[in-house]
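Take a look at these structures.
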Structure P
Amino acid sequence: MELRESGVSVLMAREDLLTLVHLLNSGFNVAGADDATMTLANGSFRLKCRLGSGFDLGHINEIFIQKTYGTDFRDKVVLDIGASNGDSSIWFALCGAKRVIALEPYPESYRLALDNVRMNGLDDKITVLNLALSSVKSKADFAVSSRNPNANALAPTEHVVKSLHIVFDGSVTIETTTVPELISYYSISRVDYLKLDCEGCEYDVLRNLAGEVWPLINEIVLEYHNGLSDLAELMERHDMAVISDGGDEVMGILHAVRNRSRD
């Protein structure tokens, strides 16, 4: 389908167009567009999104309209793993976070995140790193789907490949880091909020997270991509209470908070 905005003809998938209409009805407006991207504005902030590939518009709906990650981040330190175009990091900062460390390994998404952070004047609160999260600090091949860049992953899960029919048609070599490395390098005394939307890395990262690191994390919200497996039990074993599990047996959102009475 075709949308004409400020003299620019923009081709959009039907799903993107429907999501855009919903966003426009929810207070967003189109601040600019070209043949590959569209910039949406709402009040004092703006977000540049991809069109024709990925799920950027859908993520804006989830984060800013449905408020998937919540709304109160006052004075919190956030690790945003899987930052994509920077939408979630910007949301955390706008909701009061004092510091956001954002990881986005895919170069195209990383550059878009940098642009969005700078466009909103949030460089002092958000640090965007061109890294992937893993259980080891290293280099790795990162699977790329040119059609669905939001699904790019270190190790695409069976569900993503077979059920969602995501085609990975390329790869890039990226650097990986770890939660302990981030905590040490940025002198973080406590991670108030750990967001994991890393297309499968959640299993490797959490299963291999050292016991002494767990008490430094207050809250985790993650999207699981290949079933809950042992994730909920793992969090409970490290004195976190699972307060919500929204999704199905293969893919969904898991939310856990530290048991303060024992902290």
Structure Q
Amino acid sequence: MSAVGGLRLALSLPNGSAVLSKGSDLILPIIFYALLGWLVAVAINHAADILPKRETLLQWPACLACGTRRSLPAWSAWLSLLTGRRNCQQCGQPRPTFTRALVVEVATPLFFVFLISYYGLSAYLGWVSLYTAILILITVTDLEHRLIFNVVILPALLLAIAGTFVADKPAWPAAIVGGAAAFVVAYVAALLSRGGLGEGDVTLSAFLGLTIGFPFVLLSLGFGVFLGGFVAALLLVTRRVGLKTFIPYGPFLTITGWIMLIWGAEIWDHYF
């Protein structure tokens, strides 16, 4: 059958035109949500630059070298690149986190486009988008500074608790049990690892438990530890790190946590 014939057959089915109509109806919302994702990415980059300085986030973005306020186009790494303002207009120093900012400003809109395409214009879309933004910020700060900041993760815990009652996904009993179970498992693992897992990893695990729910969070933590161990072994074999090199586990927990946040039920059903 030709491609044209296949398309005609699909549209002749009862739901064929509805699917096509739904996709076209989402074009404008997807564009809007991609722009929203880009704005969120700019905010994430600002937070990732400010948090290590232990200063308030409610301040104008400035050059990390001389403190000169950035112009509005310079808030965005991509706009800075396109307008030729990559370096500070005052001291001429390049933005040290420029490459990371570029990556975040590409990745976050892509995540947002996927989420609206997957969930549609639903109430849960807002919650899962917030969770995604939080996980991206945690990944960045843990990779760059080996830190998961309390000013991020503690409000995130409260947000996740509220989300279980407002969005009802996961259902609040599964969320509460998941958060408690993840906290206990991560806390015991932190004690046994003697520094391998930190306080931030424990609170991050509790956050994942609240957002993913029980029992899916157990798979999330298991996959995260396995992924972290695999990458650590690979780095050791290739001599990129030594036996005493600290490798942050937060990014591995966020990666597997986000996957289970989206497809937790399907993955659980596949294995069990």
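Each of structures P, Q was scored by distance in nm of label points 7 Å out along Cα→Cβ at positions 101 and 133; the highest score is held by Q.
Tell me which of P, Q gives 20.7 when you compute Kirkwood radius over Cα pairs in Å. Considering all the candidates, the number was obtained from Q.
Among candidates P, Q, the computation of helix-only ellipticity at 222 nm (-39500 (n - 2.57) for each DSSP H run of 4 or more, over all residues; to 500) that gave -6000 used structure P.
Tell me which of P, Q gives 2.6 when you compute distance in nm of label points 7 Å out along Cα→Cβ at positions 61 and 93. The read-out was computed on structure P. Source structure of the calculated read-out (FRET efficiency 1/(1 + (r/R0)^6) of positions 117 and 189 (r between Cβ atoms, R0 = 35 Å, to 0.05), 0.90) within P, Q: P.
All of the numbers you see were taken from the coordinates with simple rules; none came from a lab. Bear in mind the structure is a predicted one, so any value in this text is a computation, not a measurement. Cβ atoms are built from the backbone, for glycine too; each structure is taken alone.
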